[in-house]
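Next come the structures, one after another.
Here, each number is a calculation from the coordinates, and none is a lab measurement. Here the structure is a predicted model, which is why all the values come from computation and not from measurement. Cβ atoms are built from the backbone, for glycine too; each structure is taken alone.
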Structure 1
Amino acid sequence: MSESEETSEAGLHFLLHRPAGHVGIGRAWPLLLYLHGRGEVGIGRTSLQRVKTKGSPPHLATLGKLEGFVVVSPQNPMDPTIVAKTDRAWEPAASRLAGLMRELLRRKELGIDRQRIYAIGYSMGGKGLVHLVSILPLFAAWVAVDSQPGWKRSDAHAAAETPAWVAYGSNKKCRESGMELATVLRECSKREVVEVDVGLADHVKVATLVFSGSSTHKGQDIYQWLWDHKRAS
């Protein structure tokens with residue numbers, strides 16, 4: 001896959017990965033948004049490669065393992081010293097994320113399939129994704145991996161209108177957050193909610209297992225499951 005470092009109109013820096021041989025015009029391509037965790041925040045494009053941590057979707061895209069998707073990986077713009085003191089880091093950037101998604105849809109050379117827009121959030125990104133899905137009716141399905149606690153129930157109620165996959169390990173804080181999130185989503189909607197207990201305590205290993213496709217539900221990994229969902233036109 002080809003990789004480019006880009007900046008949105010609102011100043012949000014992001015990595016964009018396109019499949020090998022990608023030609024936007026003439027074919028519709030699924031778009032996958034990835035929201036990273038706390039350790040990958042940064043200011044300025046000099047730190048942008050941080051989002052490509054080993055085993056993450058942008059890293060897998062670089063290795064050519066996500067050839068079916070155009071992958072966009074923005075970097076949270078909050079100062080790292082401030083992120084360490086707050087439990088809401090992606091939420092303030094929600095309007096900029098929404099703007100980024102709309103920019104990508106306007107780019108004809110990308111040829112994005114508007115019925116196949118997906119999102120994955122890890123840790124801090126998982127919590128932020130609950131909010132983003134609640135305010136941006138673009139996604140066909142979304143995945144929260146070892147989400148931090150602190151998401152709003154009102155956001156989860158709105159996000160429940162979109163199919164969700166919630167994965168968590170045995171870390172007490174993230175496990176409780178994931179279990180509660182899955183429960184609230186099920187209570188609010190008849191949309192599909194997949195809940196997967198990965199069974200590992202290590203926060204990073206949980207993500208690696210899920211992102212690699214080794215953690216499955218009914219024989220499907222997260223990418224196969226996402227692919228099966230289309231948003232009504």
Structure 2
Amino acid sequence: MIYIGVREALANWQATIIRSLHMAFLGYLIGYFWFTVTGDRSYMLYVIVAELVMFNRARVSWEVSKLIRTGRLDVWLTRPGSLYSKLFSIFMGRVVTGYFLSLLLVFPMFLLFGMPNFWYLPLALLAFVVEYSFSVTVGYLSFWVGDTQPFRFVVDKIKFLFSGVVVPLEFFPGWLAFLSKVLPFRFMAYVPAKAMVGQFNPIDLLIGLLWVAFLYVVALVVEKKGVKKYEMVGG
């Protein structure tokens with residue numbers, strides 16, 4: 001199933017180029033702002049790396065919601081394994097391929113603002129897994145509410161804020177800083193980006209893995225209950 005995602009990413013190379021250029025432009029503007037405010041040039045690199053991780057994500061919640069609402073989920077349910085695992089393979093093939101294509105496209109910016117620590121590139125996988133587990137669970141809400149567009153809109157704004165892409169989390173005031181630490185969204189961009197600019201905390205990796213396990217269990221529980229309801233009403 002992974003090759004399907006890889007094939008989709010390579011087939012949409014034009015979209016990857018456009019997304020990467022858009023990301024590089026925004027990254028430069030936001031990074032330059034924080035460089036101007038703090039005088040710390042590392043924020044230029046941090047924002048670019050954070051956006052690389054955050055913007056290379058598939059619309060999983062939208063795709064899952066569409067499968068459920070249109071009845072096309074029936075085809076997926078006839079295949080062995082959980083829906084979570086089948087969609088996960090495609091998702092990872094798609095986003096990892098897109099991520100490395102984007103890395104190549106924005107590489108000239110690394111020559112200008114400094115090289116990230118590529119030893120921590122695997123932490124991007126942590127971000128993708130947390131993102132996937134959270135988003136697929138939001139998509140599963142379609143088993144009960146139909147269109148999840150309002151939920152997706154709110155969740156995307158929350159993720160964008162607490163992922164640390166626009167505002168690095170160390171600048172959050174007290175109560176927002178507390179929320180950023182107890183919610184999983186910082187693992188979607190902030191933690192891997194900070195590691196790649198030389199600020200890695202091993203405790204963050206442990207907490208991130210615990211979040212992966214927790215969100216995985218939640219997704220499977222919601223999926224099981226949702227599929228049961230879906231089959232009871234005949235798809």
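What to note about this one:
- Taking FRET efficiency 1/(1 + (r/R0)^6) of positions 102 and 222 (r between Cβ atoms, R0 = 25 Å, to 0.05) as the measure, the highest value among 1, 2 is held by 1.
- Structure from which -25000 was derived, helix-only ellipticity at 222 nm (-39500 (n - 2.57) for each DSSP H run of 4 or more, over all residues; to 500), options 1, 2: 2
- For 42 (percent of Cα pairs over 23 Å apart, calculated) the corresponding structure among 1, 2: 1
- Which entry (1, 2) yields the derived value 14.6 for mean count of other Cβ atoms within 10 Å over residues 110-117: 2
- Structure from which 0.70 was derived, FRET efficiency 1/(1 + (r/R0)^6) of positions 46 and 126 (r between Cβ atoms, R0 = 30 Å, to 0.05), options 1, 2: 1
- If distance in nm of label points 7 Å out along Cα→Cβ at positions 198 and 214 is computed and equals 1.0, the structure in 1, 2: 1
- Parent structure of the calculated result 1.4, given that distance in nm of label points 7 Å out along Cα→Cβ at positions 38 and 86 is the read-out and 1, 2 the choices: 1
- Origin of the derived value 28 (relative contact order in percent (Cα under 8 Å, 6 or more apart); candidates 1, 2): 2
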